[in-house]
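Coordinate-derived values only; no laboratory data. Small disclaimer: the values here were computed from a predicted structure and weren't measured. Cβ atoms are built from the backbone, for glycine too; each structure is taken alone.
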Structure P
Amino acid sequence: MHMNPFLVATFGGVLIGLSAIVLMAALGSIAGVSGIAGSLISGGVSGRAWRMAFLLGLLAGPTILWLVFGDSGIGVPQVGLPWMALAGLLVGVGTGIGGGCTSGHGVCGVARLSRRSLLATAVFMVCGVFTVYVIRHLLGGL
C-alpha cells in the first residue's frame, strides 16, 4: 500500500500539535523532547511515567506506520552511525545553549508567540539550511 507523503506529514503534524496541547493542558509542561529525554537520563525527576510514555509514543508512530504500510516514513539514513552520533551530540549541546529544543521552541514556543522561541526557531532554520548547503554543495554530500 502506498502512503501519500503529504497526508502522512499532515497527520504527523496534527498528532504533534495534539500531543503538545494535551501535555500543556493536563500537566502544564512544554513538549520539549530534549528536556523530556534529558530529565529521564539525569534521574531524580518526578513524572517519570508520563515522560517515558511520551518518548515511547514518538517511537510508536513510525513503528505503526511500518507495520501497517511496510514503510515507517522516516527513510534510509543518509550517513553512518558516527556522523549521526556527532549530530546528536551537537543537537544536545545546542539544546543546552539555546535553552530548549526544536520541539519546545518550534512547536510550543512559536504557538505561544514567544519572542525567544521565534528567534530560536529562525536560528534553527537558518543553521539547518546552511548545514545542508555546506554538506551537499561544498563537501560533496559526504
Structure Q
Amino acid sequence: MGDLGAILLPVSYPHRRLISTRWADNDVYGHVNNVEYYAFFDTIINAYLIEQGALDIHAGQVIGVCAESHCTYHAALAFPEAVEGALRVGELGRSSVRYELALYREGSDDPAAEGWFVHVFVDRASRRPVAIDGRLRSALEALA
C-alpha cells in the first residue's frame, strides 16, 4: 500500500465538506478522540452519497457496509475547531469502492489525518454484494 502521506495531496480531492467538532468529541486529554476521526470519514462519505441522490439510507434496496477502514494521525484536532474533510475515490470495483480521505484544520494545508474507507454495496435484505450502477456509480465516478 505504501505511505499514504505520499499519495494524498490536498489539491487532488474533488469533494470537500466542513464539519463542526462537538464538545463531546474531545476526550480527557483535550483533543478529539481517535474514534471520532472515523465518524468524520463516515459523515463525509454518506452525506455526499445522500446529497447526490445515490443512497437512500431509509428505504433503498442497496446499502453500503464498511469492509475496511484505516486512519493515520498527523496532528490533534480539538473542539471548537472546524474540520475540513476531503474525499476522493481511489478504486472503484464492481460492488466495492475504496474512498481516500483527509481531515484538515479549517484553513490549513497540512492534513491532521489521512485514511481510507472501503464500502461494499449489498442488497439490504440478503446482505449479498450487488453491482454498483446508476446514480451510485455516477456519483462515485465523479470522485475518481
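Comparing P, Q, where is Cα Rg over 2.2 N^0.38 Å, for residues 30-69 alone highest? Display every interim value, and only then the final one.
Details: P: 1.35; Q: 1.39.
If we compare Cα Rg over 2.2 N^0.38 Å, for residues 30-69 alone over P, Q, the biggest value is for Q.
Source structure of the calculated read-out (FRET efficiency 1/(1 + (r/R0)^6) of positions 86 and 126 (r between Cβ atoms, R0 = 41 Å, to 0.05), 1.00) within P, Q: P.
Supply the structure label, taken from P, Q, corresponding to helix-only ellipticity at 222 nm (-39500 (n - 2.57) for each DSSP H run of 4 or more, over all residues; to 500) with the calculated value -22000.
Working: P: -22000; Q: -6000.
Derived from the structure labelled P.
Work out the source of 38 here, i.e. which of P, Q gives that when percent of Cα pairs over 25 Å apart is computed.
On the way: P: 38; Q: 28.
It was calculated from structure P.
For which of P, Q does Kirkwood radius over Cα pairs in Å, for residues 14-93 alone, calculated from the coordinates, equal 14.6? This figure was derived from P.
Ranked on relative contact order in percent (Cα under 8 Å, 6 or more apart), which label among P, Q comes first with the largest value?
Working: P: 24; Q: 29.
Comparing P, Q by relative contact order in percent (Cα under 8 Å, 6 or more apart), the maximum is at Q.
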